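Visitor: For reference, the structures are reproduced in the following blocks.
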Structure I
Amino acid sequence: MATRSPAEELDVDGVAVRMSNPDKIYFPELGENGGRKRDLVGYYRTVALGVEDGDEGPLMRAARDRPTFLQRFPDGVEGEEIYQKHIAKKRPEHVQSTPIVFPSKRTGDAIRPTVPADLVWGANLGTVTFHTWPTLHPDNDHPDQLRIDLDPQPGTTFDDVRRVAIEGLKPLLDELGFAGFVKTSGGRGVHVYVPIEPLWDFIATRRCVIALARELERRDPDAVTTSWWKEERGERIFIDYNQNARDRTMASPYSVRRSARGRVSTPVTWAELADVDPDDCTMATVPRLLADRGDPWADIADHRRGVEKLLEMVQEDDANGLGDMPYPPSYPKMPGEPPRVQPSKKVAEHWDEKGNRRADG
């Protein structure tokens with residue numbers, strides 16, 4: 001059994017946070033050269049506090065007052081994963097909660113970061129990735145962000161994702177008058193957040209992203225797909241619209257991902273996206289990047305706008321017979337949702353016009 005290193009106490013903007021076993025290896029490929037628990041916690045302390053005294057760190061701006069789930073690896077990234085949605089009863093006084101409603105209608109309380117110490121405390125629990133809702137406390141029913149996940153499929157590369165984002169999505173958002181804030185996913189994908197006024201529910205905002213995705217697919221059908229079914233996607237970039245369903249989250253900006261190098265889901269400018277290598281965006285390099293050029297997402301909240309144009313696109317799709325699309329399998333059947341069955345397994349006579357399986361089917 002490895003020897004435990006003595007606990008240390010960190011000052012996080014005036015709040016004491018205990019860091020236990022700081023020399024435990026979390027990223028075996030990095031080992032003692034940047035892969036210890038103290039390296040992970042130190043990274044999160046930096047991006048929560050900011051690179052200069054008195055700054056609000058970019059991770060704090062991104063996560064403040066949002067329901068936040070913790071993807072924890074207490075024994076390192078090669079160990080068991082704990083995906084924590086509910087706030088623990090035993091916690092420091094500074095760690096606040098926010099009420100959430102799950103698709104099943106069950107309720108719960110999630111962590112709501114309000115001070116940098118909350119994020120550092122979470123990192124000490126073995127949190128590698130913070131996953132945030134697109135809502136702000138106390139209104140967790142009306143998203144203030146559309147989240148567009150460009151997900152590469154087998155046979156595609158990061159360069160393919162990059163091209164769809166720069167040549168397809170960015171011009172479409174510009175045409176519609178929306179600001180898009182882009183980040184690496186921490187893997188081979190790209191995430192784009194679109195700030196909106198928090199006036200519409202999850203059903204409406206999810207349909208807005210479906211409308212955007214369908215328009216991207218119409219413009220570049222050889223490169224983009226909206227198909228929920230993997231058997232239909234081919235070697236194209238899947239726009240994962242279901243990341244906008246209630247209770248679905250994305251890695252927050254500046255979150256580390258479960259990766260050997262400690263890759264970070266890193267906000268970049270659109271100009272930087274043209275040349276960025278996701279492997280170069282790690283918890284060892286991102287603090288220097290921030291110090292050199294600041295946070296390109298710092299003013300995201302200033303660019304919110306209404307989604308009326310997108311809702312018009314939803315209506316046009318409906319009029320053309322393009323209604324809702326399947327939800328994830330764990331979700332209850334939703335009104336207007338098509339049959340949740342793979343196309344290759346669907347026998348038409350077994351389903352009614354509302355997408356329900358016939359009793360005799």
Structure II
Amino acid sequence: MDYYFLDAVSWEHSQALYHAAAYLGREALFILRPATPYICIGFHQDAQQVLDLEFANANDIPVIRREVGGGSVYLDGDQLFYQMVIRSNHPEVPAKKDAFYRKFLQPVVDTYKEFGVDAEYKPVNDIIANQRKVSGNGAAEINGMTILVGNFIVDFNYEMMVKTLRVPNEKFRDKVFKTLQENLSTILRETGKKPTNAELAASLVKRYEPILGDLPIKTEVDAELLAEADRLLAEMYTDEWLFANDRRRPDPGQIKIREGVYVIQNMLKTPGGLIMVTAVNEDGVLQDVHISGDFFFYPATDLNTLENALTGVAADEASLTEAIEQFYAEKEIDSPGVLPADFAKVLSPVAH
């Protein structure tokens with residue numbers, strides 16, 4: 001396997017090189033970072049659905065769609081990417097993706113630990129420290145090759161990430177920002193220091209070598225890889241590719257923060273009026289619930305009490321219905337045309 005430590009490359013090549021290696025059938029490990037910021041969306045996403053493209057265009061932030069699943073991410077030079085391309089039939093590659101993630105992310109976990117981050121693997125594909133995500137990862141299969149992509153988050157621009165997202169309103173954006181800060185961390189935040197990119201790369205490579213064999217460093221890619229990367233970019237950096245999707249559209253009222261944590265917004269029209277909710281679904285449990293709408297609720301002051309009572313309740317319709325019905329009985333709530341089951345329904349969607 002070829003190992004390329006490239007450090008800063010153009011934003012385009014920070015995505016195109018590993019795609020190129022896969023299409024050429026070449027095993028490779030790339031460690032690099034983008035020289036300038038950009039946004040990358042997942043294979044099954046549609047940019048118009050998930051991004052504020054007007055903001056991106058106004059701020060000269062390019063957008064590209066990768067052939068790896070997952071969600072939209074804001075990427076810049078404070079994130080060091082590792083991108084592994086390996087034959088799917090390689091004897092070291094497990095058949096199941098959960099086993100693949102566990103095996104090939106352990107060297108990343110151990111690298112974080114070397115630099116003082118108390119990291120651990122969290123299925124399916126996250127690395128966390130102190131219950132906060134510190135590395136996002138994805139896998140794909142292209143041309144008989146299995147790809148693992150992920151990042152060391154040295155530092156992170158939370159504000160810019162949130163500004164690039166398409167959200168229903170600014171209140172929802174504020175909630176996403178707060179939840180993102182609470183659930184995503186960085187090496188700098190965890191340790192107060194920034195290791196160099198060369199240090200991170202060397203640490204990771206020495207942990208991959210027992211699995212992949214010797215990985216002598218290369219600092220330049222060859223003409224064949226560059227040519228294939230540029231050929232792919234001519235296809236990928238187009239509106240036709242960016243706005244394509246396979247009809248599995250993401251919920252525009254739901255933003256994934258890390259595995260198991262989502263900010264949700266939903267609404268439901270009932271005979272008694274429109275219910276609107278924002279909340280955080282954290283590992284299947286509701287947090288930070290806010291309910292609004294044009295319905296009637298008596299006593300009116302108990303709506304806030306209901307919001308607080310729903311903190312910690314399992315985010316499934318049956319558990320919510322039971323909790324809200326109990327609340328209604330205890331507080332003698334009257335909400336004409338709006339049933340406890342209606343609140344349960346609007347709060348219960350679970351991310352897929």
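Visitor: I have -11000 for helix-only ellipticity at 222 nm (-39500 (n - 2.57) for each DSSP H run of 4 or more, over all residues; to 500), calculated from one of the structures I, II. Which structure is it?
Guide: Source structure for this number: II.
Visitor: Here's another thing I want to ask about it. Consider the structures I, II: one of them gives 4.0 for distance in nm of label points 7 Å out along Cα→Cβ at positions 201 and 281 as calculated from the coordinates. Say which.
Guide: It must be structure II, since only it matches.
Visitor: Next up: With distance in nm of label points 7 Å out along Cα→Cβ at positions 161 and 313 as the yardstick, tell me which of I, II scores highest.
Guide: II
Visitor: Next question. Work out the source of 0.05 here, i.e. which of I, II gives that when FRET efficiency 1/(1 + (r/R0)^6) of positions 153 and 337 (r between Cβ atoms, R0 = 30 Å, to 0.05) is computed.
Guide: Corresponding structure: II.
Visitor: Between structures I, II, where is Rg/Rh (Cα atoms, Kirkwood Rh), for residues 113-320 alone highest?
Guide: Result for Rg/Rh (Cα atoms, Kirkwood Rh), for residues 113-320 alone over I, II: largest is II.
Read the figures in this text as sums done on the coordinates, not as results from a lab. On a predicted model such as this, the values are computed, not experimentally measured, just so you know. Cβ atoms are built from the backbone, for glycine too; each structure is taken alone.
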